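K.L.:
Listed next: structures, encoded as structure tokens.
Please treat every number below as a calculation from the coordinates, not as lab data. Quantities reported herein were computed from a predicted structural model and do not represent experimental measurements. Cβ atoms are built from the backbone, for glycine too; each structure is taken alone.
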Structure I
């Protein structure tokens, strides 16, 4: 189509093709969860560390230090919390963050948590051509496999930026699941151009992400600040909804955001409350994806 053609003038194959490129297919919400649990809880951390300013070609030591905080101060707190609570989590690493902090990746994997793919340097996929996106994704998988001792089976695109080529690349990589798209609250199979792919989607949502409430950019328009108590209430309401429906509660967090002294306690309280129900299955994204694929639909 002519690049100047307005969307209202597109013939049906154009807009239908865009919608069908990567779309929600059959539901994979299982009838039951392991151990008779009412709800599955999948905690995840996008360990971006220094890669956000690096991605933006921003050499500011101040902004780089904000990312370093995630590795230096926040990750020890997060790992201690998870160890004390005895719950697993999934950590999604840009390869550059993993290369900057290899001992962290090894330690997280040794503690029984999942390591997932989260780009090379937090690049935006929609700005890349197919060959470049594919090369960076596969290189990132290789780096994480080498550092963690296990080939990652899942991907979360950086900033959930999913290009027209991303699903094709995920299939070529043989990944079990993606966690970037938002068509449902519960797991579903992705379709590509109308055909089932065999790829499980574990849908995140901005509502269940710490960044939208706490992120701050000093010189830009991004200046939200939601009190931790309000964020805790939102996350709790989302969990209660998942419990009521017998579904999935997937929470996305970032060490350099959630890991501060005033914020991490909200996660600790939430974990304690969820455990107290005795109706929750805490699992990695990989475990949830496998269970949903085997039992769902």
Structure II
């Protein structure tokens, strides 16, 4: 059965805001990695502190977490624990072998991959503007990756890992959208982050948990947990069931532009012609996207 997506003005405004918030995370991550905190520990602290914000908020607002668990919370937790953690693992392992820009190129196949999965699994047709938006976003990611292709050998295991990510992420957000549609945003965000915390906590136990060594590092972790996790995950939990996986993926592609802009503004990076072109393509894809309400082409069966 096709899911009943009901886009509204609020979701169309919040989704780009969430993408921008996710996009500023690398700005805070750089200093932590340089300070010796490994990826597993960073992700553990990110979701630990985020839940320290969201769970008390849910208790103050008297959110029915037990009822939410039964209605769909367990599905959100298990999906995040498995698919969510696995696609993140594949991405980070891929960037150990291939340039990050190439990994990003594969990752941003996921809006198009999501359309394909929805077509195959749910018989849903996408309007031409949605397909065109996904293609423009993919072209934008490709334009940003062109420079990194020069002089780099092909590392097959790295490319295979990168190729797994958009497929896994497509299944991930399709599954999340179905469970999140049964709950309000705050419980959904809590269960999604709980699954990720369990997975990354296990990873941190295996590799060893790193601690921040100074106040500035702890403040960076808190910023990542607040601006780069708790708030954007709340936005995701609200928008995903309304925009649908493909629509949410298109709007969230603003994260790619944000990462580039943050690099220029705060990390001293310079934009190449390919990156300029990539920004134009991605923004063009977002601008031409027109969400379809339930009962239109995007939600109809063949």
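K.L.:
Figure out for me which of the structures I, II the number 9.0 belongs to, where mean count of other Cβ atoms within 10 Å over residues 6-13 was derived from the coordinates. Write out the running numbers ahead of the final one.
P.N.:
On the way: I: 9.0; II: 14.8.
Only structure I yields this read-out.
K.L.:
Comparing I, II, where is distance in nm of label points 7 Å out along Cα→Cβ at positions 62 and 214 highest? Walk me through the numbers before you get to the answer.
P.N.:
Working: I: 2.1; II: 4.7.
The structure with the largest value is II.
K.L.:
helix-only ellipticity at 222 nm (-39500 (n - 2.57) for each DSSP H run of 4 or more, over all residues; to 500) computed as -23500: which structure among I, II? Don't skip to the end; give the middle numbers.
P.N.:
Values: I: -12500; II: -23500.
Value -23500 for helix-only ellipticity at 222 nm (-39500 (n - 2.57) for each DSSP H run of 4 or more, over all residues; to 500) corresponds to II out of I, II.
K.L.:
Here Cα extents along the principal axes in Å, for residues 30-173 alone has been calculated and equals 46, 37, 25, so which of I, II was it run on? Before the final figure, lay out the partial values.
P.N.:
Working: I: 46, 37, 25; II: 55, 48, 23.
Label of the source structure: I.
K.L.:
31, 13, 8 is what came out when semi-axes √(5λ) of the Cα gyration tensor in Å, for residues 206-253 alone was calculated for one structure; which of I, II is it?
P.N.:
It must be structure II, since only it matches.
K.L.:
Let me ask you something else. In terms of relative contact order in percent (Cα under 8 Å, 6 or more apart), which of structures I, II is highest? Walk me through the intermediate numbers first.
P.N.:
Working: I: 31; II: 43.
By relative contact order in percent (Cα under 8 Å, 6 or more apart), the leading structure of I, II is II.
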